[in-house]
Structure P
Amino acid sequence: MLSDQTLISDIKAIISKSRDNAIRAVDHQRTLMYWHIGKRIFEQEQQGKDRADYGKYLTGYVAKELEPEYGSGFSRRQVELFRQFYRVFPIANALRSQLSWTQYRLLMRLDLEEQREFYIAETIKNNWTSRQLERQVFSNLYERLLLSNDKESVLAIAKKEKLPSDAKEIIKDPMVLEFLGLKRESAYYEKDLEGAIISHLQEFLLELGNGFSFVARQKRIHIEGDEFFVDLVFYNRLLQSFVIIEIKTHKLTHQDIGQLQMYVNYYDRIEKLPHEHPTIGILLCASKNDAVVKFTLPADQKQIVASQYELYLPSEQQLLDEVNKELDSFVSKV
């Protein structure tokens with residue numbers, strides 16, 4: 001027989017869930033209201049399209065009439081956002097109830113439809129808050145994934161149309177660790193960076209991406225009497241594999257790659273269960289030479305990934321330049 005305390009706990013959970021659902025429902029209705037206002041303004045604007053600056057006049061006029069009665073939520077700036085909202089998302093049925101008005105405001109800043117599709121799918125799949133979505137947009141998550149993947153694959157994985165089969169499909173290069181609060185001009189020991197990651201583990205898991213969970217720090221392994229310590233161990237349920245991360249605050253060397261390869265081999269032969277996929281190793285380094293990585297590892301090797309870390313948010317243009325560089329390199333080889 002269940003205790004009375006269990007009964008109260010269950011009722012509290014029902015109340016909490018109902019309240020959350022009510023808040024989401026109200027927010028979605030508010031979002032739909034803003035969309036319909038934007039649609040109506042746009043339709044009126046089209047009737048007077050031969051008049052210069054008629055759109056600006058309309059938003060100013062609507063705000064002047066509504067703000068005194070309904071408050072600052074109907075200021076001219078807000079009314080202009082309603083109009084932009086309709087123009088960016090012209091199909092009401094496509095609006096997702098899982099997204100808040102704050103999140104749609106963030107998405108309206110994006111220029112490309114495929115960018116918006118990606119962030120909408122990831123927000124729903126991962127239940128991101130507005131703050132988490134903002135961080136992913138400002139850290140240019142989409143562009144970083146494009147550095148090692150094609151556009152179709154990135155969108156397919158985000159929409160759950162495809163499961164990742166390769167580490168490079170979900171691991172970013174570079175990884176952006178601005179949330180650690182470390183200054184890029186300063187010198188750090190590897191233990192300092194590792195400690196900062198553990199202190200900000202929730203943010204680091206968000207940066208790692210889908211399906212990651214933390215397993216161990218400074219995992220001790222014994223090999224024929226010798227003792228070694230693996231910096232960080234994670235598990236990815238989508239790839240069904242252990243993920244080992246070694247931190248290097250210097251430029252990557254072939255010795256670093258060899259060390260990580262040994263750890264990966266150990267996990268594959270000792271820790272991995274028969275149904276699990278091969279262990280993935282990530283070298284999180286301050287800088288790297290891709291050619292060194294390429295020639296140190298076998299040609300068909302997909303288990304070791306080198307990812308450079310950044311302690312600040314890169315600009316979208318910086319990442320687009322890198323994407324274009326990768327495309328030019330690929331084309332030149334074809």
Structure Q
Amino acid sequence: MKNTPPSQRRRALLLAVATATAGVAPWSVAQAQTQAYPSRPVTLIIPWPAGGSTDRHLRTLAEIASKHLGQPIVIENRPGAGGTLGPSTMAQMAKPDGYTISQFPLGMLRLPHMQKSNWNPLTDFSYIIGVSGYTFGLTVKADSPYKSFKDYIEAARKQPKQINYGSTGTGSSPHLIMEELAGNAKVELTHVPFKGNADLVSALLGGHVMAQSDASGWDKFVDSGQMRLLVTFGEQRTKRWPDVPTAQELGYGVVSSSPYGLAGPKGMDPAIMKTLHDAFKKAMDDPKHIEVLAQLNQDMWYRSGDDYRQWAAETYAKDKALIERLGLAAK
């Protein structure tokens with residue numbers, strides 16, 4: 001090496017360094033990107049209009065989680081298609097970098113059985129965390145002639161297809177609950193779909209539909225006397241409205257809470273998913289979040305990402321049978 005010109009020695013040294021680091025450079029870059037996450041605000045898609053029960057819940061949860069994440073969580077309301085438009089658009093358009101995530105409503109596991117979809121709920125999403133479930137009920141205006149759920153069903157029995165109800169969209173849980181119940185009761189109801197809770201509430205209060213099947217976004221209207229709650233769909237009567245019977249105890253054999261959580265596009269880095277999971281898990285345990293759940297009469301439904309994905313696969317298979325039985329499967 002003594003007789004080698006300095007320029008050649010420098011080139012040899014640079015070549016050796018480049019060869020030695022070539023195998024680890026991509027890993028180092030990826031690690032640096034992961035460690036830097038999040039370096040900017042995260043967008044959370046709520047696939048329902050602002051003002052409904054899901055919007056109220058997830059806005060509070062996101063506000064708390066942002067403190068643990070170290071970045072703001074920006075809410076984007078993207079309603080439509082029974083709550084499936086927002087998540088499905090995210091899955092097809094957003095990068096799996098952790099900066100765009102969405103609520104994953106139960107309708108995502110049902111719609112592909114009901115119509116052709118260009119997305120798969122099991123393979124096109126990264127499951128982050130299971131969060132909560134709803135209290136579903138059927139409400140009418142305070143001046144409605146239906147004083148009880150029995151009155152409503154008897155009217156449907158006497159006037160087939162003349163008694164209607166609104167829901168948050170075709171294929172949504174509030175829709176399928178009522179279709180299953182109508183089948184069990186042997187009555188024919190007319191379904192009127194809406195984009196979300198807020199639109200549905202306005203329609204009921206405006207007299208455009210006779211009843212609404214929905215999650216507990218109607219709570220303040222029931223408590224204020226503007227609406228009457230006829231029935232709920234949980235395993236047991238609610239603590240908040242203990243005088244209202246469940247559909248199960250009335251003999252209709254329908255129980256549903258429609259659990260939901262958060263998901264991102266497929267292919268997310270596990271480390272980024274863990275960062276999101278941990279921030280939202282801490283937020284779930286926060287007293288402010290627990291207080292909002294109590295206001296909405298919702299229960300905690302924590303699932304890790306792996307458990308949530310497994311639950312989704314089992315539910316996807318089970319709901320296929322339900323949809324076929326109700327005659328709603330895609331032809």
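Please treat every number below as a calculation from the coordinates, not as lab data. Everything numeric in this text was worked out from a predicted model, so none of it was measured. Cβ atoms are built from the backbone, for glycine too; each structure is taken alone.
Here are a few things to note about the model shown:
- Here FRET efficiency 1/(1 + (r/R0)^6) of positions 38 and 150 (r between Cβ atoms, R0 = 30 Å, to 0.05) was derived from just one of the structures P, Q, and that gives 0.30; the source is P.
- Structure responsible for -16500, with helix-only ellipticity at 222 nm (-39500 (n - 2.57) for each DSSP H run of 4 or more, over all residues; to 500) calculated and labels P, Q on offer: P
- Which of P, Q leads on distance in nm of label points 7 Å out along Cα→Cβ at positions 118 and 134, largest value: Q
- Source structure of the calculated read-out (FRET efficiency 1/(1 + (r/R0)^6) of positions 86 and 302 (r between Cβ atoms, R0 = 41 Å, to 0.05), 0.95) within P, Q: Q.
- Relative contact order in percent (Cα under 8 Å, 6 or more apart) from the coordinates reads 14; which among P, Q: P
- Answer label among P, Q for the case where FRET efficiency 1/(1 + (r/R0)^6) of positions 158 and 230 (r between Cβ atoms, R0 = 25 Å, to 0.05), calculated from the coordinates, equals 0.90: Q
- Comparison of P, Q - label where distance in nm of label points 7 Å out along Cα→Cβ at positions 214 and 270 is highest: Q
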